[in-house]
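No lab work stands behind these numbers, since they all come straight from the coordinates. These numbers come from a predicted model, not from an experiment. Cβ atoms are built from the backbone, for glycine too; each structure is taken alone.
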Structure P
Amino acid sequence: MKSFFIKIKSFFHTIEDNIAFYPALLSFIGFNFAMLMLFLEDEGISAFVIEHVPELVINNADTAKTLLSFLTGGIISIMVFSFSMVMVLLNQASSNFSPRVLPGLISKRNHQYVLGMYLATILYNTFTLVGIDPLENDKYQLPGFSVLIGIILTVLCFFAFLYFIHSISQSIQVNSILKSIYTKARNRLVMLVDKEREKAPSFPDTSDWKEYGSKETGYLQTFAAANLINICEEHDIQIKILPIPGGFVLKEIPIVKISKEIEDDLVEEILSNFNFAEGEIVDDNYALAFKQISEIGIKAMSPGINDPGTAINTIDYLTELFAIRLQKHDDTIITNDDKSLIFVNTVNFSELLYQVMVSYRTYCKHDMTCVQKLFLMIKYLLLQRTSNDNYHNSLIDEAKHLYDDAKANIGNEEDRRRIEQLYKSLPNKRD
């Protein structure tokens, strides 16, 4: 039963990033609330309200139908406008920054809540209209209280629309996008660092272990670690997860290695704990943040945009993320009671740093402001505490690559002198 609930939780975490999830959920709530109010109207709630606060209740059927129809039409208009603004947001973000940031923008909770509120109110007003009989002249039989609730919900939708306009205008700004990506990655990294012990646990050699292929194709986002731990303990096995989380996995390509040969039913149970998606989610894989932030910086340096300021901002965010990554071990090993059970392949620091730096060296090596910022980033990171001394060696190697590229592409003597000073000022620089 515990395994079932863990899978449900993991599934919910996957689908809640869909732009239609919360609007659909709130629409369902709006429909059920309308049904509840129709039931309460049959129980005489409007008559009770009229007797105590008659000023709040509309007692004319034609007025109630006209008012609700007018308000519902207005909500539909602002909802269409809101959806249009979302499309504009996504188009501009894709053109000016990177298509990879779209999943993060789509999954913003506040926008989903506003769109869901529109749909819920439309459904509520529609079914309230159904409950109004235009031939009924008895004011106590009119759903006056339900109409009042519909008016209040509509007014709240108008305020939500104003908030939506403000929020979406902020969301399109590059600083807001960078901050959002950085925050998600930082939270994920801090959580992983906190889970690790000062000394990384060991894991046995897996060269002779049995491999098992994936049953699906897609991006490996997450896996139900608690379920896999229970399986390992119950069947006395150890598991090595071969793909790097966030990487694309093809069907039948080996996805796990297991310490001993097991039956097909157990293989199916193990593989069912892996969640695949068609997009990239930073919340589940911090390495994607380095890719997305660096792509925004590189896009800013393209001739069509030519915005070195944005590129420098991306380097600032990357500096902080790299500083946290220095505290994490390259190997991720999941243990239970000091016993190593699951080995998870992750991008090692050297490779992560190289992939980021090679992009900036390729597109920013001619820009002195970006080169200076990259040297300052490396200098700062060399002064930070690390979980592995080899991390500093990787930083020094990348500094040498940056120095060589910058000297080869910047011709001004003063600029070259400054580059020389920056390179020589790096702490613990190897000869």
Structure Q
Amino acid sequence: MDTLKRYETAKRLYQKIGVDTEEAIKRLDNISLSMHCWQGDDVTGFDRKGPLSGGIQATGNYPGRARTPKELMADIDMALSLIPGTHRINLHACYAIFEEGEFADRDQLEPKHYKAWVDFAKERGLGLDFNPTFFSHPKAAQFTLSSPNEEIRKFWIDHGKACIKISEYYAEELNTPCLMNIWIPDGYKDIPADRYSPRERFKDSLDQILSIDYDKEKVLVSLESKVFGIGLESYTVGSAEFCMKYAAQKGILSLMDNGHYHPTEMVSDKLSSLLLFDQKLALHVTRPVRWDSDHVVLFDDETKEIAKEIVRNDALDRVMIGLDFFDASINRISAWILGMRNMQKALLFALLTPYKEFARMQKNNELTKLLVMQEEMKSYPFGDVWDYFCNKHNVPEKEDWFAWIQQYETDVLSKR
């Protein structure tokens, strides 16, 4: 049976439970995910050579890593050609592109150092998001925005200010708001004697960064928390409580990375609470395995539950969804495609769920029927609707996309 016939059968089945598949597809068409550039080169960037720091590790040694801006952009193009829809690219500051013989340290970065990325995005109709890079730098050896060394702290404050101006440049050039996310790796491996002072310095640093004049409609600043990291097992300055309270006080966005919590905490459970109080919030969707290990996003229970919470709370225009993982043990472009398509699948699965009817059942205490229907929905022909969506966007269905990656690996990656 061809794709259209399978879709028509699925469409009729969903209609019986009050779900309009055409409306679901239309809504999915309007969702742009932010694809993180750092999967393509193992978070290396272009502004310096040296090991990763800040509790970040890209494990594996799969051949074909992008080594230059041209290679990274080509790999991004390849990935996007196999992902349905129009999306965004999420850049870290360390991906500045300098002219030959030019260099600017992170406190001196300017919009001109990202012109090539803006040109790339313009040509493809993409938006850009941005992140200051507070790691993998000699001045990030221990602390950044919470550093007791005022010279180091000023360096990173100036970096944050520079990144706001660069984000504003993106927004103006591309005519779409830019999410600028702040995350720092500051903390202690063992139990600290003073938890208060580093957070006091961090708060002051953020205050200084946000004191500059910028268009808050164009630059949406977010603050990302973390429970712990490698080498920061006992104390993280930017805890969830600190970041959420600061964001609420300053009117910026909270960003939740679902790898940045205790293994028994679920970001999906937190979304409804934040949506009651915040007009907008941001996500980095990843897959932790026992810790913040940034595995490729799967079409798993938590990814589906995150999507359900966004959809059934009518928050598709309030939650900014980006991905954040880096796996160097497999083909890096395949990782991008898997993660992006799985997030889209989760959103489609949620859009094909009769959540209003389910909410009515819960309200009327029809809990047995609710449980039955929730379980039966798992075997509805969601995959046939997904294949139709891919076909509509002229990208391969099911696993057929992988043949394109194998050919690209033979023709391009293997020669690097």
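Quick check on the output: 21 is relative contact order in percent (Cα under 8 Å, 6 or more apart), derived from one of P, Q. Which one produced it? It must be structure Q, since only it matches.
Sorting P, Q by distance in nm of label points 7 Å out along Cα→Cβ at positions 210 and 234 from high to low puts Q first, with the largest value. Source structure of the calculated read-out (FRET efficiency 1/(1 + (r/R0)^6) of positions 330 and 370 (r between Cβ atoms, R0 = 35 Å, to 0.05), 0.80) within P, Q: P. Have a look at P, Q and say which one yields -0.84, -1.00 for log10 I(q)/I(0) by the Debye sum over Cα atoms at q = 0.11, 0.12 Å⁻¹, as calculated. This figure was derived from Q.
Can you say which of P, Q returns 23.0 when mean count of other Cβ atoms within 10 Å over residues 162-169 is computed? That value comes from structure Q.
Suppose you compute FRET efficiency 1/(1 + (r/R0)^6) of positions 194 and 218 (r between Cβ atoms, R0 = 25 Å, to 0.05) for every structure in P, Q: which one lands on 0.30? Answer by label: P. When FRET efficiency 1/(1 + (r/R0)^6) of positions 90 and 362 (r between Cβ atoms, R0 = 35 Å, to 0.05) is computed for each of P, Q, the one that comes out at 0.80 is P. Matching task: -14000 is the computed value of helix-only ellipticity at 222 nm (-39500 (n - 2.57) for each DSSP H run of 4 or more, over all residues; to 500). Pick the structure from P, Q. For helix-only ellipticity at 222 nm (-39500 (n - 2.57) for each DSSP H run of 4 or more, over all residues; to 500), the value -14000 is produced by structure Q.
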